[in-house]
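Next come the structures, one after another.
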Structure 1
Amino acid sequence: MPDYKKSLGFKFIQATKHDRKELFLRREENITPAPWFKVYPDAPRLSLPRPRFGPENLWQALVSRRSIRKYLPQALTLDEIALLCFAAQGITAEVGRYLLRTAPSAGALYPVETYLFVNRAEELPAGIYHLEVQDFALEQLAQGEFGQALAEASLSQYMCARAPLVFVWSVIPRRTMSKYGSRGVRYIFMDVAHICQNVLLAASAMGLGACPIGAFFDDEVNELLGLDGEEETVVYLASVGHPAE
């Protein structure tokens, strides 16, 4: 086990610290930005229903939230999936060219992309989907059963196969790093954490169970999504379903 101060993590924290004396003298990292939005123009598309909000209480959701890994075989409804997607990255306001969302993002740059591995859902075939944020629609990337493959790529965490739905979040680092340089990597992980927590609390408020997942073989999950692991790479997952415990 390497010494803490020799680790890559320690070196990254030190190298990306802001210093009052050096902040404006630091050489700018000229990183080309990435497009603001990702779409799959040739993919079949399903518009999600307009979210219908219930009387759930935020404070109760905070109190009741737990990591749930066991799920009933019950499928999720399309309305439930829509609410969860809205919690993740629903648009709440438009300010100039910025589409503000339910979760904050540094510089309103939104480097996170949302994918759904659907195992069991009403009105939605099993498969892999991408959340197209601008039109609040799901783009179908592949049809079929992928839960087992995702579970094996997630260090045998088989709730990925048993849950009716697994969110998979990737990041496109250029969106944030083009403005903030290497320090932007800090913000990217904050962004995805905000999104995941929104989903966890929404699931709790809806009577569902959810569990965040940070352990997985990165490029095996990237391969399932057709990502190169460099310009876009997976960073976080969360399983969701009706709790069995």
Structure 2
Amino acid sequence: MSKNIIVTGCSRGVGLEICKVLLEQGNTVYGIARSCPDEFKALQAEYADYLFFKSVDLADCENVRQNVFKDFCGNNVRIDGYVNNAAVAYDDIITNLNLNRLKVMYDVNVFTPMMMTKSVIRNMLLHHAKGSIVHISSISVHTGYKGLAMYASSKGALEAFSKDTAREWGALGIRSNVVVPGFMATAMSSTLTEEQRSKIYARTSLKAATSIRSVAETVAFLLSDKAESITAQNVHVDNGTI
């Protein structure tokens, strides 16, 4: 059965790959990101009737209901799934912590996803939909990396939020899970040197970067009816880092 799924951070990297997998499986995707690069436009052209896009600044958490759920996905659209993929990284050692930068990151990584989840669940209740929510976390929550304490804390907050969401709404068939990817070759990690990458790979069982496609396929599975008994879980796709 075709589903209507919201994907944030849809225009590149993991988000773009998630869109590709969902569209290949016959779903309709409502993509949200700040920009719309050529690769995403090409995907739009291929799936013109199934892929929709809106440019939204997800740092504006106070207006996310208006920007997304009124101007883009109104109540006439039944939302079956929500993928919280958009994130920004604030990397630094703790003694250099800057409160303003921390607040900006939390707006995008924590507060907006919480507000999005609120509206998604309300839509599911309106349409009596047994929906699925998937948050993208980070392996840094579960194993320490120098300079990632602030970023990991934002993702750890999402993991706790997801587990309680699952407990709160499971009786109505609404599921919430987290996918925890290992280190991937994405724009967010592009500033690392080859030596730094090699050290990270050496910490995994497979000694390689995590496959972006594998992460996307796992997300699609959790959104599907095949995962109807999976909720309140953190699913690690990390090449055996943990």
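Read-outs throughout are calculated quantities, based only on the coordinates presented, and are distinct from any laboratory measurement. Bear in mind that the values here come from a model prediction, so they are computed numbers and not experimental data. Cβ atoms are built from the backbone, for glycine too; each structure is taken alone.
Consider the structures 1, 2: one of them gives -9000 for helix-only ellipticity at 222 nm (-39500 (n - 2.57) for each DSSP H run of 4 or more, over all residues; to 500) as calculated from the coordinates. Say which. The read-out comes from structure 1.
A value of 3.8 was derived for distance in nm of label points 7 Å out along Cα→Cβ at positions 20 and 204; which structure in 1, 2 was it taken from? Of the options listed, only 1 reproduces it. When relative contact order in percent (Cα under 8 Å, 6 or more apart) is calculated for each of structures 1, 2, structure 1 gives the greatest result. For the structures shown (1, 2), Rg/Rh (Cα atoms, Kirkwood Rh), for residues 140-227 alone is largest in 2. Computing volume of the Cα convex hull per residue in Å³, for residues 28-75 alone gives 64 for which of 1, 2? Among 1, 2, the structure yielding 64 for volume of the Cα convex hull per residue in Å³, for residues 28-75 alone is 2. Name the one structure among 1, 2 that percent of Cα pairs over 22 Å apart of 51 was derived from. This value belongs to structure 2.
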